[in-house]
1. Give the label, chosen from I, II, of the structure having the highest value of distance in nm of label points 7 Å out along Cα→Cβ at positions 130 and 154.
2. Quick check: 25, 20, 14 is what I get for semi-axes √(5λ) of the Cα gyration tensor in Å, calculated from one of I, II. Which structure matches?
3. One of I, II was used to compute relative contact order in percent (Cα under 8 Å, 6 or more apart), and the answer was 35. Which one was it?
4. Computing FRET efficiency 1/(1 + (r/R0)^6) of positions 50 and 98 (r between Cβ atoms, R0 = 30 Å, to 0.05) gives 0.20 for which of I, II?
5. By the measure distance in nm of label points 7 Å out along Cα→Cβ at positions 18 and 122, tell me the structure among I, II with the highest figure.
6. Comparing percent of Cα pairs over 20 Å apart, for residues 10-73 alone across I, II, which is largest?
Structure I
């Protein structure tokens with residue numbers, strides 16, 4: 001992972017998200033464990049951070065479903081494949097750890113590890129990866145409450161004819 005040279009805080013419904021970047025890549029997005037209010041501030045004119053803020057703003061407005069940002073590269077081919085698999089889950093949809101593992105030729109534990117280590121929650125939507133049974137976990141923000149909020153938010157922003165959840 002590359003060391004960040006610029007940071008900014010973005011005011012969101014989840015609290016003030018912290019973004020970090022180098023001159024070339026976005027290196028991280030941190031969701032606070034509690035709603036930490038505050039204005040958008042920091043290196044907001046940094047080109048990568050400005051693009052991330054604009055795209056996150058559009059995402060939280062329900063106007064953007066897929067991000068297009070230069071993300072810090074991964075060190076392993078498996079990590080690259082798992083990141084791509086997680087990113088391929090459509091907005092407002094979910095897949096279990098096992099389903100995603102089968103889709104990309106991996107194992108559920110590796111998918112879980114990739115989700116836990118994901119430095120780009122929301123952007124690489126690990127919240128869309130769910131357990132087949134049992135409690136949900138989420139390493140960002142307030143854990144399972146943040147994951148539920150993100151899933152409910154996306155579902156609410158789907159066109160009516162695409163809402164297929166039973167509950």
Structure II
């Protein structure tokens with residue numbers, strides 16, 4: 001798939017088949033994410049692939065109502081960023097981790113998979129962080145849902161570039 005086509009056709013999916021992403025394919029996606037631009041080459045991102053035990057702990061921390069949304073996709077990857085003491089570096093590192101998360105979604109789409117970027121509230125709680133072993137010096141950026149799509153998604157309306165681009169003299 002051409003890059004421009006992948007960017008224009010990637011969609012958020014919330015209904016998945018039951019088969020998890022093959023470990024080798026998941027490794028490819030996470031390897032590509034390492035190529036996200038990051039100032040001073042800090043490599044601030046961390047990826048945690050949730051196995052059954054981690055998912056069960058996270059669901060318990062989330063509570064019954066929120067836990068159901070964690071069962072949507074067969075493969076979940078928590079993306080976090082190491083927190084820097086320097087405010088400028090911390091902001092740049094968070095942006096880099098977000099780009100790395102998007103690379104995973106875009107690369108998954110390019111390989112025929114569906115994805116969904118969430119940041120559930122449970123990952124902002126001590127119990128949710130503990131469920132995934134996220135230390136205090138890391139901030140959660142995303143919980144990526146990955147798998148095969150069970151349905152097509154509509155193409156959303158987008159503002160024209162002229163509405164969002166400002167040209168300066």
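Every read-out reported here was derived from the displayed coordinates using simple, explicitly stated rules and does not represent laboratory data. All values derive from a computational prediction rather than experimental measurement. Cβ atoms are built from the backbone, for glycine too; each structure is taken alone.
1. Numbers: I: 1.0; II: 4.3.
Structure II comes out on top.
2. Numbers: I: 25, 20, 14; II: 25, 23, 16.
Matching structure: I.
3. Working: I: 20; II: 35.
Here the read-out was taken from II.
4. Numbers: I: 0.20; II: 0.95.
For FRET efficiency 1/(1 + (r/R0)^6) of positions 50 and 98 (r between Cβ atoms, R0 = 30 Å, to 0.05), the value 0.20 is produced by structure I.
5. Details: I: 1.5; II: 2.1.
For this comparison of distance in nm of label points 7 Å out along Cα→Cβ at positions 18 and 122, the top structure is II.
6. Across I, II, percent of Cα pairs over 20 Å apart, for residues 10-73 alone peaks for II.
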